[in-house]
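Peer 1: Each structure below appears as structure tokens.
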Structure P
Amino acid sequence: MSALPEIRELVLRHAGGATPAGLVLHRSDGPTEPMPGQTAPVFVLVVQGAKRAVLGERVFTYGAGEFLVASMELPVIAHVSRASAAEPYLVMGLALRPTLIAELVLDAPLPAAGGPSPGVGVSSAGDELLDVVVRLLRLLDRPDDQRVLWTGAERELVWRLLTGPQRGTVRQIGLGDGNVVQVGRAIRWIREHHADLFRVEDVARVAGMSVTSLHRHFRAVTTMTPIQFQKVIRLQAARARLLAEPGDVAAVGFAVGYESASQFSREYRRLFGLPPGQDAARLAGVDPARLADV
């Protein structure tokens, strides 16, 4: 029998309360607005309801009994797509520690992946994985047991991920191959220089790759080219500015690197569904609690 019903009860009981470092339990009583955010090395299990996330050209929709794994910081636009007061969206998130993953891979060597895996993946959670999750969450009701058993349960959960359908993505967190490390270097550089004009050759040089190799491996991990990635980072930065300080839309566009106000407005609308001024005005009246979650 699936452990999902018991996991649901445990998340309902402990959502919003104190949890061990790296563990987040969250509920939402209704759908949320699509909002930009950044992934991190994390395991996310949806327990009830559903969520939708967009990364570049890929759309991930995952519901009860499905999990998402991310291996690095990538720009996503996500929202809770199915939730109600009667059946709230319930989710568990656990940060994935690179040192633990590296230790497990070294202790019990696993076959190397054939190439870079996508930085984000979604799969159904099997009974073995759900069994580990429910035993981990039961420890929240037993503080004395938690102090002794938490590390072992976390280790077992990560092992199940390393031997499951998203093993390539999880492995990258602890023992990224040379290409993944180089792509990560390129991602960090683009984030730091998103408002600047640059050539792909500049990014390839920073990453220590040829332009051809950078394009191939960057797209494999992020689903985007470096220039597309820069555009998404720019637009996410613009939306954050508009939400924090509504005002001169053109000035915000220039601040994140656009030289044309019309191009900024056009690309913003394509990504977020409304022109920047209208989008900021609409979100200004939305409860902040409805904008972001795990």
Structure Q
Amino acid sequence: MKQYPEQWKKSAVEFVSGGLAGFIEVALLHPLDLVKTRLQLQTKPTKPSDPDHYNGIVDCFRKLRQTEGILSFWKGNLPPLIVETPTKSVRFTTFHYCKKIFSVGQQPNLLAYMGSGYIAGTVESFVVCPFEVVKVTLQADLSRATVAPSAWQMVKKIVQEEGIFTKRGIYRGLGATIHVHNIYCGIYLGLFYRLKDIFPVYEARIHNTLVTLGLGIATSSCACFFNIPFDVVKSRIQAPQPKNIKYHNTFQSIKVVYNEEGWKSLYKGLGAKLLRLGPGGAIVIFIFEFVDNYLSSMFLENQ
């Protein structure tokens, strides 16, 4: 039987562990991502009674159910379900590979962890961007979920009518996507693994689980505060725009939102994002660590 190098097997274990973690996280928390996107796409409000105006997270859920049906909570869920498996796989495989390079055989420090996370977030952005475009386009659709176009129909429509790397193409908003992911991963993974090194390993498994979940929530939530402005403009760029494009690129869009709506608008959807990515960060890191340890014990030597 052919023997593969331990590093190859370790990368394969990390790839599988990350993919499973990403899939489960999206399946559980997608409705909050939809609400975040709808809040971010709102410009200056019309009348509060308008069914297309959302006055916060709870009001958004209520109006979505009333006007678009309960199935609307999962609008655009297919693209992230498909892409989160390879995305999280790429994230954790790249992160742990870069961590070994930056630490040069020593215990990684905060800078090594954050740099590895930054690179991992940049790499995964190229995988996730077209799926994000399809997801945001579907989430911006105000029609009932039963008559809204499918993800595949939307992919064909965008590619055939707009192309791939054009301003309206399937890769629109790539710059903003890169900023969203590398800032998030740099802070989230950097802080999590550095703090994990500081905490002791307890004899009781439940204590270690609580530490992992607590650190996952705290570090993921912290990262959200730093990347939310880029997330807002990413949603604006990737959502359908009128004939005269208003949001062209990352920093031009930040300037437009700031000038027209004020600095607070750059933090639209922060509450929903925290509810989505706080627990989401804990779920992803917990499942990854659990599956990674389990598979490592089965397939890797000296485990």
Structure R
Amino acid sequence: MPFTVTDVPHLPDGFTDNFTSHTIKTGEVTLHAVIGGDGPPLLLLPGWPQFWYSWRLVMPALAERFTVIAPDLRGMGASDKPATGYDAATLADDMAGLMTELGHDRFAVVGYDLGMVVGYALAAQHRERVTRLVVAEAIIRGITPSPPLLADPATNEMLWHFAFNRLRDINERMVAGREEIYFGHQFTSKVAIPGAIPQHAIDVYVDQLRDPAALRASFEYYREESFAEKAQALRDQGPLTVPVLAIGGQYSTGTMPADVMRMLATDVTEMVIPNAGHFLPEETPAELSKAVLDFLR
């Protein structure tokens, strides 16, 4: 799986001098990760429908104090895209295997959007390995009460893709060849300030999703029926005791991530980033970097 960070355009100045691409075999899949920096290991888990590139504006600041590992989850970016394994438990075990192969027994985790769900599963399944957990901008199916199908307009606008993504076949047929319409809408409608994510970055994500295997995987995260059941099973094993920072954007999930994590952990710090929408690593990278560094310090 040949891939380097130089294959991805529009990176911050000096990025390719300080970060390199790696492919790591973990069990049944080969995963891609971008790694750089020096210090204790810090795992950055991306959101949907993105991959490691979503962290590009945050990684340089974090790498001043940490060895930063930004992977593509299975199904994303340059990682393998198998037919199965898109439940949170398997995605979390992939990440544990990745860190084992890289030689990191204990590490901190930052997970955003889908990465919040995987980050929680990782911390719950591998309690002896995760030292601190930062999560942002997600609900956890099976833990968070499901909103009604016909909710208020703002909630519908934020969450309508959940039901669409869970469909079988018809969604892939409707989106194939129109990826820029469907996924582009996600990036333009869930930001606090129009144009906060530049078109060239949207193009990077959309181009990755033109691969039929990647498109299918992007829906499999939502189709996976065991998500709720496994989240409930992990909760029933007892709350997390590691410190947790739960972050929401003012114009997106707000305090919801903290509300969710208080049902799952005993030591939760709440934070809402002002003037931010859903895509925190790209809308407010400086504020997010500072929050993570302050918490991990």
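No lab work stands behind these numbers, since they all come straight from the coordinates. Here the structure is a predicted model, which is why all the values come from computation and not from measurement.
Peer 1: Can you tell which of P, Q, R yields -11500 when helix-only ellipticity at 222 nm (-39500 (n - 2.57) for each DSSP H run of 4 or more, over all residues; to 500) is derived from it? Let's see the in-between values first.
Peer 2: Details: P: -15000; Q: -25500; R: -11500.
Corresponding structure: R.
Peer 1: Looking at structures P, Q, R, which one was Cα extents along the principal axes in Å calculated from, given that it came out as 58, 47, 28? Provide the component values of the computation, followed by the final result.
Peer 2: Details: P: 58, 47, 28; Q: 62, 39, 36; R: 46, 42, 40.
It was calculated from structure P.
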